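Enquirer: Pasting the structures in now, so scroll down.
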Structure 1
Amino acid sequence: MTTAAIIGGGIGGLATAALLGARGWEVEVFERAPSLPATGTALGMWPEALEVLDRIGAGDRVREIGIDQRVAELRDATGRRLGPRIEAKGATVLISRPPLLAALAACAPTVRWGERRADLAGLPHDVIVGADGINSVTRAAVLGERVDPRPLGVDVLIGRCPGETDTFTEYWGPGRLFGVTPRDGGYINWYSEYDPRAVPDGTPDPDSDPRGFLSAMYRDWAPRVRETIEGIDAGSALHYHSRDLPRLSRIVRGNIALIGDAAHAMAPNLGRGACETLLDAAALADALGPAEAFDGDVPSALAAYSAARKAAGQRTMLLSRAMRHAALTRRLRAPLDLSLRAVAAVA
């Protein structure tokens, strides 16, 4: 039997398990969490990601639950639109993380929940897939050294608010931005990204008083921003320090492959992280092929996967970083032109 061990039962791990399982591979998924998550923010499934979900068998469920989005727009702090509305080349579906993972898990082999792996010792499988996120333990086995994520110098506060919208809108101002996107379940998704140096003295703490923090940060911004802040579900707010990875010299070694955030964790500003992870999973499954036709040449198969995805993932990671810089800069015109080109490149 051709076997694969997948470290991590998130989007990439479950997608890879489903794709390889359908090709006759015997798959084991090791996930440190005790079960599927009950909370999580909205994620954009761009057309090519939906194609992967269709291959897995989860596409119809994702479309049924998610909210269709075809238009994105950038505005300044007053609400004035910056540049043209950005039309997607196909339908993009916004879905929150819990139902997305549930749809993937329904198509994947059984997951060994609550099993944290500190290393890869004792795994006799033909292929080992590192789908274990930005703090991957698998990454050191591929690179021969520990490579930690690096801080981007910005914080993110994100959550949900009752309401409906079919448009992704992001408001930009010096040192901070505010976004509103569709989300399933009768909610909209909101997020604030900001340079901590732009936080005025006396601003409430974002963890203990997220509404007060946001009200102080965006006091004079567009009415839509202020109305959203008034209605936020404060209990859903999540505060974190944004990080990404440096460009890795390799994403495969021997019989080990990295996918998703383990390979190219990126800033959230293009909304492409989950999509790139699904594309990784599909490319890896295609490179390995059906179990019955596999000739045992794992290094060649993983080299084909690396050729398909290493540069592509790192390109989107760099564009996301550039978009973050453009959104928070105090000199708006040139970075705006750069950001619109970046969006167009991946839309």
Structure 2
Amino acid sequence: MQEASLDRLRSAYDQMKRELHRVIVGQDEVIDQLLIAILTRGHCLLVGVPGLAKTLLISSLARTLDLSFNRIQFTPDLMPGDITGTDLLQIDPETNERTFRFAKGPLFANVVLADEINRTPPKTQAALLESMVERQVTVGGRSHHLPAPFFVLATQNPIEQEGTYPLPEAQLDRFMFMVNVRYPTLDEEREILKRTTGGKPDEPDVVLGGEDLLALQESVREVPVADHVYDYALALTRGTRVRSDAPLAFLREWVTWGAGPRASQYLILGAKAHAALHGRDHVAVEDVQAVAHPVLRHRIVTNFSAAAEGMTSDLIVDRLLQEVDPAAAVGAGVPGVA
């Protein structure tokens, strides 16, 4: 990655964080993970209880990027055509000729907030899945390309599951990151009260345009990665697969299914962005470790024994990072125990 591109990326990152903090108090880790996903063309799933400013954060991020933004409130009666758009019959008043015109749905925006994504039926979730993977929608047998850049930032409430449609593992895997949005600290919550119970709230200024963002995305992919870093990412991913030839022994007790190849891809892409945002022109093992939790937590399927012992996917990733030795993870991605 050229030094000029690195400086431009770092400057844009600092400006965006500064503008977002005019609106959002704290949540530095969440903001960093969102920016890393956007710089690598990834989609994010934000999980947190109501009232933690998930929607405000996403809409504010769209403003700093000068991108179009649409919010879709997912409900049980939402149909695929409600988000993709539909063909409308038009009649020419002079010739009486009938033609179909495609009316674009709310997916046709650069940043799409899929609010409470698990409240809509699988058929509508599948329509969203096509847009995330193919960056297009298909209506009436015809494909319509979505604008570039395109990001789906979805939210999910972890405490209210009645009347919901849990996302299947195949769709969860399409999200680069699962980002946990936690409660603010005491000092942060005090600052929230001061900002939101007074005068008119502040708004962020534009930092980047769409073309600038696309250029920075290309720059991130140019960050070099050494072979031992590739091997370490493979060791983390392959070590979670209890049904493979190289699982970590402690995982057999708690894990049903591990992470697939897409996890390895996102570990490397996320590490590239993390390295660039921190002023480094190459990827280190520490950069892979920094993105391991948001990449892996939704790709590790735990079993009943794990639930009974209070062993969450985050705790499993903690143990994974402790036991996989970067120096031993060389060759075919076989985990080396520290």
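Quick note: the coordinates plus some simple rules give every number you see, no bench work behind them. The model shown is predicted, which means the values in this text are computed figures rather than measured ones. Cβ atoms are built from the backbone, for glycine too; each structure is taken alone.
Enquirer: Assign the value 1.00, calculated as FRET efficiency 1/(1 + (r/R0)^6) of positions 167 and 255 (r between Cβ atoms, R0 = 41 Å, to 0.05), to the correct structure from 1, 2.
Expert: Answer for the origin of the read-out: 2.
Enquirer: Same structure again: Taking distance in nm of label points 7 Å out along Cα→Cβ at positions 55 and 87 as the quantity of interest, name the structure among 1, 2 where it is greatest.
Expert: 2
Enquirer: Who wins on Cα Rg over 2.2 N^0.38 Å, for residues 239-302 alone among 1, 2, i.e. which is largest?
Expert: Of structures 1, 2, the maximum of Cα Rg over 2.2 N^0.38 Å, for residues 239-302 alone occurs in 1.
Enquirer: Let me ask something additional. Using distance in nm of label points 7 Å out along Cα→Cβ at positions 47 and 279 for the comparison, can you identify which of 1, 2 gives the largest number?
Expert: 2
Enquirer: In addition: Suppose helix-only ellipticity at 222 nm (-39500 (n - 2.57) for each DSSP H run of 4 or more, over all residues; to 500) works out to -13000; of 1, 2, which structure was it derived from?
Expert: Of the options listed, only 2 reproduces it.
Enquirer: Tell me which of 1, 2 gives 2.3 when you compute distance in nm of label points 7 Å out along Cα→Cβ at positions 95 and 327.
Expert: Considering all the candidates, the number was obtained from 1.
Enquirer: Still on this structure, I have one more. Out of 1, 2, which one gives 34, 25, 22 for semi-axes √(5λ) of the Cα gyration tensor in Å as computed from the coordinates?
Expert: Value 34, 25, 22 for semi-axes √(5λ) of the Cα gyration tensor in Å corresponds to 2 out of 1, 2.
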